[in-house]
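Derivation of every value follows stated rules applied to the coordinates shown; laboratory data play no part. As the structure is a prediction and not an experimental result, all values here were calculated from the model. Cβ atoms are built from the backbone, for glycine too; each structure is taken alone.
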Structure P
């Protein structure tokens with residue numbers, strides 16, 4: 001049994017170890033600054049859903065965005081979905097209808113819904129139905145109805161053109177120079193020739209290609225019909241959107257094994273685009289959301305659909321501003337953001353799973369807006 005001196009050494013060593021671990025944790029994750037928040041914004045991003053309405057609802061409920069009746073409860077939250085709602089599963093139709101409803105509900109509550117097109121949306125538009133299940137066609141009401149709905153004359157074709165983009169820049173706050181995030185289905189390539197001006201050029205080309213593809217008569221589905229490729233009249237720049245090196249298909253930020261190379265690409269992209277993080281789907285990891293380069297690159301496809309059997313997941317970002325020294329605070333804690341004043345900016349990034357949240361990164365710094 002330890003004597004008194006040995007007990008003292010054990011206790012002292014334990015206290016020292018506790019202090020070291022506490023100090024390390026403090027350095028890794030900044031504690032929130034004291035004082036009332038002047039501004040707070042929550043953003044949730046969800047990856048590929050591939051025809052699984054049940055898991056779509058489960059993820060949105062897990063993220064506290066909808067209730068059991070599919071009603072928006074996210075208030076001013078922002079929801080981003082990075083494409084590939086269609087193919088492989090049976091209920092893409094229901095997913096698109098759900099998002100159409102949530103778009104209006106979120107807007108009425110002060111929130112936002114941003115929906116990005118994936119390669120599989122474009123595949124269906126140009127007649128590449130290789131991953132369309134018979135059950136999906138039957139649930140849609142047959143091939144003829146499915147084609148009509150996707151055309152320029154149909155509700156989904158009109159929805160895609162009006163409310164879906166090939167890439168999206170989403171701002172975390174409403175002041176000039178606020179940080180923004182880039183969302184694309186695949187990976188943005190630094191050498192992609194139509195990267196700038198971002199996001200307008202990519203979205204212009206994507207909309208042009210999609211409009212051509214959805215103009216009746218649409219290409220007959222392949223299979224069983226021969227694959228026709230891109231629609232007649234497609235320009236070289238529009239074809240580049242759908243090319244293997246374009247934003248719909250390229251996987252470089254996810255697949256490149258050399259981390260240094262990815263971080264160099266990320267740095268170049270951030271500087272060119274003027275964004276803080278580059279977020280995409282397309283390349284699934286069935287166990288987790290993948291973050292690279294300290295969270296500069298985040299890949300959020302975890303194979304949510306039953307067709308893959310991956311984990312249910314969502315990316316959560318909480319952005320807040322606090323006035324330095326409490327300057328200008330009201331007794332209620334409400335504070336109007338004012339240009340030229342100093343604030344403590346805090347951004348918390350988490351991967352959300354059914355088992356809980358995992359921190360990706362937390363940053364805190366002083367800024368003048």
Structure Q
């Protein structure tokens with residue numbers, strides 16, 4: 001069925017807010033629409049979000065807005081800028097990839113059935129694609145927002161780079177140059193694992209950043225642009241002035257996948273610097289989240305010396321803390337078939353991400369004593 005997106009491109013706030021109401025009222029009739037602002041208590045947010053003055057602002061990948069609502073009409077008002085893209089799910093069905101360049105109202109492309117429905121709006125792109133503002137929803141004049149079911153009890157935190165962001169997962173092959181619409185964090189190994197465990201997730205991930213050295217840096221240690229560990233407490237990525245209270249989200253397990261960018265180009269960081277930075281991050285996480293299980297991943301876009309250095313990091317912290325909750329998982333380069341498993345800029349495609357998740361998931365399940373589903377992953381594994 002052909003889908004139609006109705007968009008109203010506006011200037012800034014103030015007059016823009018009035019214009020939105022006017023346009024919507026003109027389209028539907030003034031007595032047929034009702035607006036629910038982003039600070040309404042029924043909205044449920046997963047991820048790091050600033051909710052203030054009726055708006056929700058965020059830029060980390062994977063931030064999700066969820067709500068249930070009644071009625072047959074649905075309009076989503078948001079602003080994502082030129083490079084952000086959003087996945088819209090209604091009743092667990094993928095409806096549209098929305099590109100809200102300016103202050104935009106996106107309308108569900110047909111009449112919904114009567115009764116209750118569930119909306120999930122997911123920011124599929126990372127912070128370098130821009131900051132998003134969710135303003136709220138338009139429903140029929142007599143309709144209501146309904147509190148959605150609680151988020152899953154299990155909680156995961158992922159700290160990573162472009163692989164965790166889902167960079168290039170929707171590229172047609174490895175020769176395609178990256179474009180923002182090829183990035184989809186919902187096809188990252190991280191979100192695949194979260195779905196398999198039926199867990200909440202936060203993605204603290206940013207393309208090009210490393211443990212101690214970022215991609216393409218001319219120095220062994222990146223100083224001008226801080227590597228990934230410095231962003232652990234950022235409420236909004238790329239903004240060091242706003243801090244996130246790490247106590248607001250207590251993960252059961254943390255997955256760290258850093259090191260690819262450190263060793264992607266010369267000069268490589270010194271082993272001591274890499275290990276000490278990794279140990280500092282692990283100690284910080286262990287102090288902040290006592291008893292948490294931490295899985296340090298290397299791969300699938302790098303090999304040595306990242307494997308050896310990361311294993312040394314884990315081994316030393318385990319010995320110094322007498323903790324069995326630290327685990328190394330290596331995902332080898334050879335797991336990726338260059339012809340079938342790579343997307344834009346030779347990053348793992350969705351298929352490659354599924355294979356990556358398939359190596360990590362059983363290890364996590366064993367350590368955490370968690371059951372998990374393999375439905376999403378099995379078709380790829382069984383095809384070999």
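Here are the numbers:
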item	result
Comparison of P, Q - label where relative contact order in percent (Cα under 8 Å, 6 or more apart) is highest	P
If percent of Cα pairs over 15 Å apart, for residues 305-360 alone is computed and equals 57, the structure in P, Q	Q
Top of P, Q by distance in nm of label points 7 Å out along Cα→Cβ at positions 65 and 337, largest first	Q
Origin of the derived value 21.4, 68 (Rg and Dmax of the Cα atoms in Å; candidates P, Q)	Q
Origin of the value 39, 31, 15, where Cα extents along the principal axes in Å, for residues 169-232 alone was derived from one of P, Q	Q
Label whose coordinates, when helix-only ellipticity at 222 nm (-39500 (n - 2.57) for each DSSP H run of 4 or more, over all residues; to 500) is calculated, return -10000 (choices P, Q)	P
